[in-house]
Structure I
Amino acid sequence: MALKVEIHQKENVRPFSPTPHFLRNYKLSQIDQVEGTHYTSMLFFYTSGAHHHDYDELKQSLSKTLSVLYPLAGRVKDGMTIECNDEGVDFVRANVTNYDLSDFLQICKVDHLQQLLPYDPNPMDFDPSQPMLGVQVNKFRCGGTAVAICIWHGVADAAAIGGFVQTWTAINRGEGGRGDLVVDGAAIFPPTLNFDFSAPTSAAVRLNKTNRGKFSTKRFVFRKEEIERMRDEYMLSDRRRPTSVEALSAFIWAALIRANQNAKMHILVQVADLRKRLNPPLPSMCLGNFLYVTAARWMRENAAADGAGVTPQSLVGKIREAILKVTGDHVRKIEDQGGLTNEIEKIAAFGVDAIKFFGISSLCGFPFHEFDFGWGKPVWFVVAPFNLMDRANFNKTGDGGIEALIGLTPQVMSRLDKDKEFIARVSCIQTMSSELPTLPSNY
């Protein structure tokens, strides 16, 4: 049955108190510029239970949150600056008229999630007048709520979104918000002069169009007990246990190497948060983009043609080594030498057809599954998986496990489904899409 979402109100929400004139210009960093081509979308699902979901109260607390995180209420001024002019954000109210929340979670697909969002997360063109933030509160037939947010990636990575939602939920519960979440990232990673957001936006749109229909997405859930077994089995060379994310990354990467038998080199790209790696360190969820990528490599030279020689135990050390290399000094050196573009060109010289990339982004270090507006903890939290092309998103589950949303070509996904070693450790599988969906008409 098709999901029916009826939008009945759209409002502009401005900061509760005006932004001082001396804070009017928020400078973007070089990493902000690179990331600013789309919106990151997150959804938090709450049952009604004994709690009344007061959307007027939610709007008021959002206004107070914008006074703390004032760049979110501004607009892009140029390729280097957000003008913090208090123009505000969009606040949309909608009703899901034909599903209770519990039933929706059972049948949820990627295109259903899109209907709950206030914006198209991947717009065709860059529009500097578009708000930095849009919120859509979706009321289900049973009284449950999906709070869906879209934040322009140029102003916030996932950790920064965590800082925003943590502040918003605390204020909605009647508690104070943090005041240390706006920092000067441009002083650490100076922006590129005369940057034009239209060019990377167009490139991203072309990539999405080219790959539309070529990838499918599934949700794989791993229980806490299974993750702990992986940590025990994949011991590092110094006899220390890997982290939960390192262990699961090695397990999934090994399965994908087995599923992709033609590539001579496999590269696992993971996103590393720089905030605590800088000197001095930054607040763990401050605004901006403080992320960088690591690259662990595996060569097929000494393995069987079907990848049978690769094991998670042999990969986890490579993953740990790649992560430890990423420091603030390392990133500054890379940026001084031309940035990530030059690094990718060096790898591509090996021969694109011979390399298989896979990317992993993990939010397991942030308490997204605990953010409480005063309605209790969310029953599900998800980063909307719209562009998972040879990529995975890791989220922590409420019981301490990890869910991995993985996007692969249907051929590789079919091989993964038939991999007995992989499937044996999965507690739940949910098909989210068999192809990249078509955007609904309201976009």
Structure II
Amino acid sequence: MTMSDMKMKTELIFIPLPASGHMASALELAQLLINLNNNLSITILCSKFPNAPSHSLNRSIYASQPQIKLIDLPEVEPPSQELVKSVEHYILTFIESLVPHVKATIQNIFSSDSDQNPVVGLVLDFFSVPMIDVGNELGIPSYLFMTTNVGLLGLMLYLQKRQIEDVFSDSDPELLIPGFPTPFPQSVLPNGFFNKDGGYVAYYKLAERFRETRGIIVNTFSELEHDVIDALSDGHTPPIYAIGPVIDLKGHPNLSLDQAKHDLILNWLDKQPDSSVVFLCFGSWGTFDPSQTREIALGLQRSGIRFLWALRFPPTADTEEKILPEGFLLWMEQEGRGMMCEWAPQVEVLAHKAIGGFMSHCGWNSILESFWFGVPILTLPMYAEQQLNAFRMVREWGLSMELRVDYRKGSSSLVMAEEIEKGLKHLMDRDNVVHKKVQEMKEMARKAVLSGGSSFISIRKLVDDMMSS
């Protein structure tokens, strides 16, 4: 990049999905890019799903960032209730309904600011690729930002070898995707791949657009996924920029959690021995029915392991008997070996010296955070691509202990207390080889983002490409 390029004021427009993990990653990427080039400004177009509460984004954090601007898109009418049969189809229909609003908003940005900096790219979420049409019409190149990993990118591109009506079924043979060392079973594919009510079609239509982008930005690092990156660098796929781990290490506060509860969690951890606590957290949508919640509680109780459990709807004395084993809350209080909360500051928790293991849904942000802090995972995936993530963590990389790799939210198949107890003890065994491998991955992840590291070099190449456009 020449000095004149670095001094030229330019702008990017981000269009993320209004979901917590997607928004957080988009905001962190925006911060990373402006740190590299202080003449770059970024506008983030914010939306919200119909009938959903506004995203709990702490906008005051970005008020002091003059290079990052947030613009709210108009709300749209709720899609037909028929679409609720498929989450993926619902989301795609929602994004498509935003296309005219996005176009109008960008045109308004152009017309209202005579000193408008040249827009060098649209940075689109996985689900936002229909906005490529807006970019083409306005002469702006589009970049895809994968908040997940290159493995999912490979799987999506593989769909183009199939037909749009060729929905997956449980009886299909195992899949071998370029760059994957071994075939993997249908049981770890995302739910939508089996959905005949628009889920599979939505994935297929999204994947069709990926190769129309100028580049694909992925929140991963080449030391972890070099085989898949190499396999996809075939001349038919846009350049892949592995720029991760992109993590919110500042741990921006959750607006719904008051400071007293935040401090209570960390103060409790301060009193626990080093590496003695397992942290249980299953993402923003990670809830269990009472039967599965009860089995997890029994497994914890029988294991004798200290725990911090982030449960979206913690039981009270009035609801305990419907959710937990009899006397569980009293036992927890008397023994002092456990704590339950509605939400926990995950980054701060994983960074705490008391944490020795992480029972997780295997969302990609959580996996990257576990690498960063060297905390091994016990896998219990719930939804989206988490089953594939869990499979790769256990079977491909040997970086997690397996509880289940094919569990799904709402499954009629319970993970029983005995299995959970065994998994937890395995997870917290410091002599387990996975602990050593996770520590090695921690060093790789941190080196990747340092000056001269693989991700640092990759994001510099990305900025070069954006500036040359």
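Nothing in this text is a laboratory measurement; each read-out follows from the coordinates by a stated rule. These numbers were taken from a predicted model, which means no experiment stands behind them. Cβ atoms are built from the backbone, for glycine too; each structure is taken alone.
One of I, II was used to compute relative contact order in percent (Cα under 8 Å, 6 or more apart), and the answer was 14. Which one was it? All intermediate terms of the calculation are to be shown ahead of the outcome.
Details: I: 23; II: 14.
For relative contact order in percent (Cα under 8 Å, 6 or more apart), the value 14 is produced by structure II.
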FRET efficiency 1/(1 + (r/R0)^6) of positions 18 and 418 (r between Cβ atoms, R0 = 35 Å, to 0.05) from the coordinates reads 0.05; which among I, II: I
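Mean count of other Cβ atoms within 10 Å over residues 122-129 was computed and gave 13.6; which structure, I, II, did it come from?
Details: I: 13.6; II: 24.4.
Of the options listed, only I reproduces it.
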Structure from which -12500 was derived, helix-only ellipticity at 222 nm (-39500 (n - 2.57) for each DSSP H run of 4 or more, over all residues; to 500), options I, II: II
